[in-house]
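Each structure below appears as structure tokens.
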Structure P
Amino acid sequence: MEIRFDGKKALVTGAGKGIGRDTAKALVKCGAEVFALSRTQEDLDSLVQEYPGIHPVQCDLGDPEATKAVVESVGPIDLLVNNAGITILEPFLEVTLDAFEKVMNVNVRSVMQVSQIVAKGMVERGSGGSIVNVSSLASKCALKEHTSYCTSKGALDIMSKVMALELGPHKIRVNTVNPTVVMTDMGVKVWSDPVKAGPMLARIPLGKFVEVDDVVHAILYLLSDKAAMVNGTNLPIEGGFLTS
């Protein structure tokens, strides 16, 4: 099944590393004109060295005013991947308002703001479009010390459904991908300890963690016309974790 995005413009947030970076590269390979947004200029510089056709967009999505100015400057977008996200780990009784607000600001507010700007353009042009929000299995099950993160991803899932409901009549589809542990560079470092990884792997019938390409391929599918009737869906990518 070939997926092509020739003539389409795509914006990927959190494109400096991990899932976002590989999604940006995959979209280029599929023919899209790609705008890669990251708060880290060095990551954008190395990405453009790999793929000179990518448009680098430097922005800290934690800053609402900067977000508005930068996303509006990008221009018309047909495909949006809201991948940027942060986490701050704290036991529930020690969660600070500052940490909670920082996580919600990036993981929920920025997605709403970026999506509003992009979707308004889609509506005005009447051409439709597709939005994929990168959520997490943490929206479906509780994780210790992840109060802020789990809450933010739960909010992201239901916000995505509201977006799908209201934007669907404008031919704009909105879906989420919800992976469990993903073997990004950071994921490998955090989950390389068998003692830590063992209990989590024991709950996954396929017996392995998610590879970055597993998530990227799902994102490409949901963005594409192959998923023309998929709207408002939270797609778990977790090897059967939720069956246990």
Structure Q
Amino acid sequence: MYKRVVLKLSGEALAAGRGFGVDSDRVHEIAGEIAEVHAMGVETAVVVGGGNFFRGVAEQAKEMDRVSADNMGMLATVINALALQDAIEKQDIHCRVMSAIEMHEVCEPYIRRRAVRHLEKGRVVIFAAGTGNPYFSTDTAASLRAMEIRADVLLKGTKVEGIYDADPVITEGAVKFEQITYMDILRLGLKVMDTTAVSLCKDNNLPMIIFNLNQPGNIRRVVSGEKVGSLVTA
């Protein structure tokens, strides 16, 4: 169904419900699912968040300067990216971490042409450190990277089945959208991604699929074209 995809993972997805840190078993489960998609011949890039260590807009950062807090959050994404890289390489797949903040001893700097070349050579690429700028979320980084490498679709793994008109965790009877436009997300104020990321996707006609990451095999199903989660189009 798709030749090149960007998968957006939250930092919390790697914590497996513990809220903090990296759960080794969960990271290896996700790496296994990425390996399945890779084996199908799909060029796979991943953007990972850092909320399981530090989030610039969280309660723990309220007394801090926003720029300093966001810089800490970006460094947290590098920790997650390295953990995921290790798990993917244990699946016998070549993987590269590319950071928007240069740290040569740890990973490669992000260079668009080099990232595309890695994908063409069959390597999984993990984009770390967000956009490298404060005030921009990893959702925005995922949208930006997807546009830069000309991905066919942006996949966002969450803990719910898709996009709902209200939070299904706390609202009984919340209605799921099978398909929705980016404009409707903005108009209804749905907390799917931040508005910058949504606007970027809308302006560049990039489709996005929101799906439940906790359901085993869902990444493969989405990439195969099965109707999983919610499809967002311009």
Structure R
Amino acid sequence: MVDIHVTINNKTFATVKAPTIADFKLSLNSGEFVCLVGASGCGKTTLLNIIADLDHDYDGDILVDKQHKIPKIGYIFQNPRLLPWRTVRENIELVLEDQHAASTIDALLETMQLTQHQHVYADRLSLGMSRRVSIIRAFAINPDILLMDEPFVSLDPPTARQVRALLLQLWQHRPHTVLFVTHDLREAIILADKLIFLSATPMQIISEISVPIPRHERHNEQAVETFRQQLLNDHPKISQLL
């Protein structure tokens, strides 16, 4: 695990005169689970793409443990992006160079409760199961940082709760630095060590708030709701981002 420091002085798309991101600085501590919360279109996905080295057209720096280098990325998109003609296990094996990684795959499948479905073709999976496979695929490469772009969007609430709980279980067994985008403040509170609230364009950080609820109490809906209400009362601008 590594510390990652992001500086974006300016990110402007050619079709838009005003910058999408400006004077932006973000630090992620090793093993930290950070949730980004901001209005649609503010630049969250653009930020993830810059960190993932998918977008080079910006003025800024990405430092990994104080060095200029590209971090090893596990990227979980809103769309699971599985190959439908391959099985669950084959989709995971595609990202692994080590042909002797069977034990790693076995452990990840067990944690995410997919062992019995490992030979099912991806186009036969439910959306919730597909999301679990995409999470396994990202963890399997042992990345420096996991980028997660609203991975539970469009799931029904019970399925989202199940996959969220499985993600946390996997993360606690295999700690990684995580940057997670969500519009759901309850979800952010359940998952995060730290919440980062973002302004509209040009995107900047409005506030950084640590979540004080112990992890073993995050399943307590009343504790989560109490803290959520406290945030909204203490920081009225937050409600405009949700």
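Bear in mind that the values in this text are calculations on the coordinates, not laboratory data. Everything numeric here is computed off the predicted structure, so don't read it as measured data. Cβ atoms are built from the backbone, for glycine too; each structure is taken alone.
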request  = Looking at mean count of other Cβ atoms within 10 Å over residues 169-176, point out which structure of P, Q, R has the largest value.
outcome  = P
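Name the one structure among P, Q, R that relative contact order in percent (Cα under 8 Å, 6 or more apart) of 19 was derived from.
The correct label is P.
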query = helix-only ellipticity at 222 nm (-39500 (n - 2.57) for each DSSP H run of 4 or more, over all residues; to 500) was computed and gave -9500; which structure, P, Q, R, did it come from?
reply = R
